[in-house]
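Novice: Structures for review follow.
Each reported figure results from applying straightforward, stated rules to the coordinates on display, with no laboratory input. Here the structure is a predicted model, which is why all the values come from computation and not from measurement. Cβ atoms are built from the backbone, for glycine too; each structure is taken alone.
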Structure 1
Amino acid sequence: MGLTVAEKILSAHLVKGELKRGAPLAIRIDQTLTQDATGTMAFLQFEALGLPRVKTDLSVSYVDHNTLQNDFLNMDDHRYLQTAAAKYGVKFSRPGNGICHQVHLERFGRPGTTLLGSDSHTPTGGGLGQLAIGAGGLDVACAMAGQPFYLVMPQIIKINLTDRLPDFVSAKDIILEALRRLSVRGGIGKIIEYAGAGVKTLSVPERATIANMGAELGATTSVFPSDAATKQFLQAQNRGADWQEITADADAVYDTEIRIDLNTLEPLAACPHMPDIVKKIAEIKNLRVDQVLIGSCTNSSYKDLMTVAYLLKGQKINPNVSLGLAPGSRQTLEMIAANGALETIVAAGARILESACGFCIGMGQAPSSGGVSVRTSNRNFQGRSGTQDAGIYLVSPETAAATALTGYLTDPRALKLKPCRFTPPHKFQTDDSMVLEPNPATEIIRGPNIKPCPRRGVLTEILNGEILLKTGDNITTDDIMPAGSKILPLRSNVPAIASYVFAGIDPSFAKRALDKKGGFIVGGENYGQGSSREHAALAPMYLGIKAVIAKSFARIHKANLINFGILPLTFVNPADYAKITRGAKLEMANIISALKQRANITAVVENQKIELTCELSARDRKILIAGGMLNFAAQT
């Protein structure tokens, strides 16, 4: 029996376990990626492990999230990250060099290797045949220390792409179609592998767009074959030596196969407030738009911006629309500046934003109250934009440009333009001078906002307390630990950032948790979807949260809960969810014994017994008993 692309890379990196669906395994990690919203804590955790330098083939620290410098906090973090990276053997991509996923794709990603990143959109690297997985910062710190990455062997879903895209329909529409069919829970416990004749019609940046938003499916990762298009891209980046061919064997076996006929697709939009509420643009009538934003790690490549320039050439944006555009990397910005595309975009009325994550994470460019914002980014969770009552629509660059011109959500085919025939460049403009090399003699500089990573004590046999919060389905890590320009600068100061846990859902949560010396959270399906931000587990741990009981968990958040000693429990009988109310008293006994024996845990809630299960590997159980990963690592 042949192997899939994912299985070939996994088998080449297998350290423990076997490639049996649902079985625990550990893989060697070749490369790591951190960014400044998650990387500060990841480096503090790496320091706690006590090693003199990283043990990966390549680790890169990027500054692309917290780039607004309203006070000293973000700059202090950047200075810490730059000096810590130099000290421990990590390359440092300076602010202004671009978004981590875009830059890593251009300059560092290699087919056939593994990449672990402290950002949920790390699977962008799957666009060039790299097995790239998002994880919490502590897992990445451990990988930097040379430890393998542990996961459960996912199912592998084949998405067979046939034919080719019609004019003005793009890669963004492919992944929106996948989200429409599968939902934000459809990829949980799965790797999405793309194949078929349609793949050959897509460039690496287009593939990267699709792999990037596989995170919105909940997938472990997404991966494309490494083929002639991959080779051309790497040669154009002056990295031809990094290429190797990786394709699935003809007799490879997949758990499920889905077919998408590219020639049948139309321009699509994800409607508020979830990436899987997808409709055809043609079905959304007369939607007046206040703001259009083009960029993010999903759609900010040279190909994307050249397409936007083509649509805007000789035109002016609608006077009622604010258009902002953020190139994904300095490479892209320099190239569109050199060839005149930037001048075209500016002449149309666009505001040029920094080559950073910016608006995608609510770091500036918040829409007007009650406004409609059309964006090329990957998430449209309520409030993520910085405006709670705004409606965010996710679209392709083509649809975004057409919308900016008309003032209404517009199918780009309605502009009646000739097709845009983009040819990938034979040579990209390469300049890595803003990537600083390590220097072990560097002295680490720590500002007053840099605090040590808190730890939890060892697990006890009995846990009791109050149900502090009960939530519904699809609670995101944005809901748990909000982002934005006010909160993100506190990422290296857990006591300070913990006061914002669940601030958008229940502003009293953090104070109540501290006053009551912790307690429990109850959630619905897919609890913790979205960003990899480990602070959504770390800050609740600081507040004393002992366990989260949910119908199901998103993969990364569940791993983060384990890493920080919070029990991730699920209902044996999902109907028991309805029996629990906020404020109820809960007690669980014989917890350590149950974990060791892989037995269910009985919770007593207001004299009712509720059976809970903890679906964990033997290693995860040991981590929880130790009180979290840092304690566990100190014991081993």
Structure 2
Amino acid sequence: MPSNVTRKVLERHLVEGRLVPGEEIAIRIDHTLLQDATGTMAMLEFEALGLDRVRVDLAAQYVDHNLLQTDFKNADDHRYLQSACARYGIHFSRPGNGISHQVHLENFGRPGLTLLGADSHTPAAAGLSMLAMGAGGLDVALAMAGRPYYLPCPQVLGVKLLGRLPDWVSAKDVVLEMLRRYDVKGCLGKVVEYYGPGVATLSVEDRAVIGNMGTELGATSSIFPSDEQTRAYLHAQGRGDHWQPLVADADASYDEYDEIDLEGLEPLIACPSSPGNVVAVREVAGIPVDQVIIGSSANSGLKDLLRVVRIVEGRHSAPNTDFHINPGSRQVLENVAESGGILPLMMAGAKIHQSGCLGCIGMGQAPGTGQVSLRTFPRNFPGRSGTKDDQVYLCSPETAAAAALRGVITDPRDLDFDMTYPRIEEPVQRLVDRSSMVFPGEEGFATEVLRGPNIKPFPQLDALPENLRVTVAIKVGDNISTDGIMPAGNKVLPLRSNIEAISEYVFYQLDPEFHARCRQLGDVAVIGGDNYGQGSSREHAALAPRYLGVRLKLAKSFARIHKANLCNFGILPLTFKNPSDYDRLLQGAVLEIDAVRQRLERGDTEIPVRVGGDEILAVLDVSERQRASLLAGGTLNQVRQEL
């Protein structure tokens, strides 16, 4: 039977189940990826399994989020991670070496492999034809232990690309066009596979941009074929022997189809405060811009930055516009320097930062009150920048550079400079720098793992009780992101290894009293709308609420990763059988489920929830494996029992 690329990779890695969309499958994982904001807890979870070494082909830990060292916490976490990596056989990327997705692309990515990362933008590895997925840290820790990864078998949306991108339009506009069509939940349960003649016109780093931000579609992953562009990139990185072809069979089919004529695209922009709020740049042109940031986990590769260099060369940013560059890796910055790009950027007024996520995760670079910020980042959820009521727009490097020069949102095709579009050729050989990557060796087995005072043991979670009685502690609306549940930023991120401390910030942006209310109420519930838990893979958005006593979340629908995280930490992820029942529940309502443990044990999918003298029906759509986790009070409890 002819196969598409997604099915080929799944078939080669299938451990359990059938490749039928919606059925749970288990796949073997080749590579795992951790970053420091999620990796500290994931490493603690891995240690709790009691293994001597990782049991995956390649495990990598990157330090790219918690880079501001305003006190001891981040520095202690970094030392803990480096010592734990040596002890357990994990590659360690030092602070400042770069963003996980860019560095993994440069050093480890290989066509046809699977990658599981504790970061929702892990599908950036689509640039090298990997089937890469974001997951909660516990799922990644289990993969590091050699266990398969469980997920609903995805549908495959085949998107045929035709033609070639016109001048002043780039890869960011391709994924923004997808978001304009599908919004932030239109690809739930799907892998977006790009094929067709237009694919050959996109570089590996172009494809990584599309895969990275494909997460904002709600997609399980994105993937591209492995072709001559892939081979050229790996050769330029000194890894030509890692290339292998991977293309869909001639008669391969897809579950759904779409088509994009690249030549017909124009510069696009996502307006505040959702990646799906996409319009043409010309529709918002003229709005004053206070801040421009180019780089971070998307659009921080060599060709994107060199293109910006050529656009701003000999010019200066507007007097009222701050201009920032966040390179994707130390190697990218070194290659920009070797190409003569640093001085033009500095002469244009750019602030060149260390390689890291920085403003994308609210770690510095926050805009001022009421200010407009244009960013090439993948997300603009409310308050994510670190500023309440922020006005963050997402756009291509070309559009961002044009705004930096003009001081207003500008369609880059309307720049009134006498210049042609700078098309940057793919380098035959890149300057390769792996000096800040610490490779594991047998000598590290005896390394003492160093733990600072902020690193606390994983909390004990009790099993599901026989009956459940909870009080609704908060009711929220549609598209609540994990940023809304568990904020990021330089105040909160350093607490990732201290669940007691970080739990004080659950729902902090929406309801600063949530933490205290939970302490008063005991066992509680959260009521949510559609697409609850979209965005980041951060498992703290499940673990910290569980620590506060959240035992069930009742929503219209859940985002994939967050739902899996809820099961991992013993929180019942219930959905309304009748969505209109959402309107009947208010904060303070008491919900009761009799014989809840018995219902899970016998496999019930419809769960009656008593509200006063009334009753509503909820649906529990989980696998048998997830039921076992819920009964045990969490997956770690279950795995400990098995081990």
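Novice: Suppose Rg and Dmax of the Cα atoms in Å, for residues 377-624 alone works out to 22.9, 70; of 1, 2, which structure was it derived from? Could you put the intermediate results ahead of the total?
Specialist: Working: 1: 22.9, 70; 2: 23.5, 74.
The structure behind it is 1.
Novice: From which structure (1, 2) was distance in nm of label points 7 Å out along Cα→Cβ at positions 329 and 617 calculated, if the value obtained is 3.2?
Specialist: 1
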